[in-house]
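A.B. asks: In what follows, structures are represented as structure tokens.
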Structure 1
């Protein structure tokens, strides 16, 4: 069965069983509609993904609901009818739904794609590649709290037609934020608290709002080091490509590494270390000013 036919069959089956259809999410090149037997789940999805909602019905179906088939009772997450996880913990199920949505966005989007966050400062995009725990989500939230436009967290994709960073304003995964971000509101709609752990912050809660497609003008590779002073180090062109390649997806595709190098050929690249969020935000602003002045 073709993927489109399978998704259509799943939609019909869920709707005939009384499941509610949620919003269509435009996640880069992954187009999906959510379904659940609990309206609170769909309200939570809308609250977190409000910046990527689209009209109509998506090509794929991502569902979360309860199963009660004897010993295998629990909450099930499925993509196009294929189960992904079954658990007795609603919050774990919802975390898997969020992870799967992001994973499918990554798999469906070709071209230059990085494990990175990004924000708009002035007329350029600041790209923040890094491994898990490097501090890129906290830094992009700090930049947005200081007025920068939020573009994305975790996945940076460049538009093939013009090389701009594509907005993918998924919720930011902050965990326990530093005190400087305590003012950023987060919370679940009434009735959805059992699904929500409080880790995710929707794009609309960030003071800087969502940015438009913007060409990359600066790369900063953050590394969080508690109690260390903020320090920056400029990378030469070869070091920059090597550093970016460490955080790039799809390099196995023909010409992938060449496309990555070309996309960031004229973009200055720095490593940033330290434990102070205000210091890191100030450093990024300073580096952006230098990059714009020398462009």
Structure 2
């Protein structure tokens, strides 16, 4: 059984207080797949790129053991492109360009070899694409994780609510949780959102960590204090990839494993921000990851 990830494979151009880049490899599906690759060895990616994407970029993904037979390459097409400039606090940014290109007409095709999907990550795409993906799988996966954003709450709320009824885990940030629920208290917001369908809810709070709700329990995961944050782009997607990658690895879904998955996702996201784009995620070692996990444990371990 495999982990299937549907999400964007894209070009990004980033500017932060630490520097700027020209077009580099990016996209939610890319970050999630690279993060998950350190935990799961049967990852299959569904996405779309243009002819300009180039084989070199595709090889970066393939070299991490990710199956890209579900990535459509549109002849003559241009790959999705996003450009942004981060402010000094690294928590806010200005979007300089968003060129949908081939993503504008993306119709997710699920290859026959992907139908053994046991774990599914629905990356941040339109709710309609997420619904189409679910409808094209012949059997419901063991676990479906959904990532979404405030934009879809603004323009496609009804479709989003349909997706929420079909997923097991929703991951959003604190502002999105408040918008979706209409409640300022995150505890009350979680109660309302869980009634919409998901069994578990993750509320990300950036530099303040993340909260996990489910099975009438709450778990708070810390964020690792980093001296330098070069580029936050893709951190949330890396988190989602690490999260579902861990659960696919242990093959058991319960609140305790969800807690562990939250730490693995947070650890991989913390690597992502240390370099521009995918640079840091591509070159991790098992020792790097273990040291980072130990650092997370040390942040919150104490005796009374």
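A.B. asks: Comparing distance in nm of label points 7 Å out along Cα→Cβ at positions 144 and 272 across structures 1, 2, which is largest? Could the numbers behind the result be given before it?
C.D. replies: Values: 1: 1.6; 2: 2.2.
Structure 2 gives the largest value of distance in nm of label points 7 Å out along Cα→Cβ at positions 144 and 272 among 1, 2.
A.B. asks: Quick one: distance in nm of label points 7 Å out along Cα→Cβ at positions 8 and 240 came out at 1.1 when computed from one of 1, 2, so which one is it? It would help to have the intermediate numbers written out before the result.
C.D. replies: Details: 1: 4.8; 2: 1.1.
Checking each candidate, the match is 2.
A.B. asks: Quick check: 6, 29, 38, 23, 3, 0, 0 is what I get for P(r) over Cα pairs in 10 Å bins from 0, in percent, calculated from one of 1, 2. Which structure matches? Mind dumping the intermediate values first?
C.D. replies: Numbers: 1: 6, 28, 32, 22, 10, 2, 0; 2: 6, 29, 38, 23, 3, 0, 0.
That value comes from structure 2.
A.B. asks: When P(r) over Cα pairs in 5 Å bins from 0, in percent, for residues 48-183 alone is computed for each of 1, 2, which one produces 2, 9, 16, 18, 18, 14, 11, 7, 3, 1, 0, 0?
C.D. replies: Details: 1: 2, 9, 16, 18, 18, 14, 11, 7, 3, 1, 0, 0; 2: 2, 8, 15, 18, 19, 18, 13, 5, 1, 0.
Label of the originating structure: 1.
A.B. asks: Taking 19.0 as the value of mean count of other Cβ atoms within 10 Å over residues 96-103 derived from one of the structures shown (1, 2), identify that structure.
C.D. replies: Numbers: 1: 19.0; 2: 16.1.
It traces back to 1.
A.B. asks: Who wins on distance in nm of label points 7 Å out along Cα→Cβ at positions 104 and 200 among 1, 2, i.e. which is largest?
C.D. replies: Numbers: 1: 1.3; 2: 3.9.
If we compare distance in nm of label points 7 Å out along Cα→Cβ at positions 104 and 200 over 1, 2, the biggest value is for 2.
Rule-based calculations on the coordinates, nothing more; no lab input. Being a predicted model, the structure only gives us computed values, none of them experimental. Cβ atoms are built from the backbone, for glycine too; each structure is taken alone.
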